[in-house]
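Participant: Right after this note come the structures.
Only the coordinates and a few stated rules stand behind these numbers; no lab work does. This is a predicted model, so every value here is computed, not measured. Cβ atoms are built from the backbone, for glycine too; each structure is taken alone.
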Structure 1
Amino acid sequence: MSDAQSPVEVVVLLLGENMHVVKEDGSLANIQVSREWLSQEALQNVDGQVTVGLAECHDTKLDLSGKLRRRLCTMRVNVWSRDPLIRRKMVEEVMRVIRENRNNPGGSLAYLDVVSYRDLDRVDVKPFIYRTEFFLKSWVFENLGV
């Protein structure tokens, strides 16, 4: 992963390469990992979808010259499925992958961790769409002076 990748791209790659959800019958679930937004058509062809988007990013100077900087980025990761059991397993997998890779997530990210998560199920549609929203924090350190 190159340093030019955005934090969102790093998380999409990290989750896409490391998530393994096993269904009740022992087969692997078909999980799509992408940038935000939910594709309801995709949910008809896959067992679940994980979307990643940037919520906000704060840039902080770490020295007086402003050449050494830290960006604290908050990302929103949503887990979507039409099956509540698959959604629960996807939530466990997101937690596992992030925790196992928190100190070395890849790309330009120096640190990544889960801050919070909550269930936001859509019961106004049939069949229901089960959704869990995570908030992740990441650090990116940059040295602008060469």
Structure 2
Amino acid sequence: MSGTRLALLPSRFLAAAILGLHIAAAGCVRLALPGWSGIALAAVLLVVGLVAARSRALFATPTSPRTLVLGDRVAVELLNGETLTSERQAGHVSRFLVTLPVGKRTLLITRDMLSAPEFRQLRLWALWGRLPRHSVAAEQL
């Protein structure tokens, strides 16, 4: 598939946020449930947080995304070599993150996973369904 290729970088900020929220949840469970059941559930929440941060933010599993290819459709290349493709669907676009529904998955791409110009391209593509052809500012310079 031809289009603009965007290589995704691991996000330590997102990993810290995922892990921090799981630590907070484990602390709440530990306070609410006394005894071994509370300790066990808190430990499970911590393990789930580590696994989620590793796969969703640090891209350390074979099914983690490696590259986005933006064009008429979106293609996501995974670390194991598999490629997922999908039509552009409405997702959430903000200054800090973009969500992209791709098949049965939804990718959360934060601002620190791409360079500033690449993240801007992704935001424009997610909003408009196409990328700008050229930059007026670049032509003026």
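Participant: For which of 1, 2 does relative contact order in percent (Cα under 8 Å, 6 or more apart), calculated from the coordinates, equal 21? The partial results should precede the final answer.
Facilitator: Details: 1: 25; 2: 21.
Label of the originating structure: 2.
Participant: Starting from the value 1.1: which structure in 1, 2 was distance in nm of label points 7 Å out along Cα→Cβ at positions 10 and 106 calculated from?
Facilitator: On the way: 1: 1.1; 2: 2.6.
This value belongs to structure 1.
Participant: If Rg/Rh (Cα atoms, Kirkwood Rh), for residues 34-73 alone comes out at 1.32 when worked out from the coordinates, which of 1, 2 was used?
Facilitator: Derived from the structure labelled 2.
Participant: Out of 1, 2, choose the structure whose coordinates give semi-axes √(5λ) of the Cα gyration tensor in Å equal to 32, 15, 12 when calculated. Could you put the intermediate results ahead of the total?
Facilitator: Values: 1: 32, 15, 12; 2: 36, 16, 12.
Checking each candidate, the match is 1.
Participant: To test your reading of the models, identify which of 1, 2 gives -13000 for helix-only ellipticity at 222 nm (-39500 (n - 2.57) for each DSSP H run of 4 or more, over all residues; to 500) when calculated.
Facilitator: On the way: 1: -7500; 2: -13000.
Here the read-out was taken from 2.
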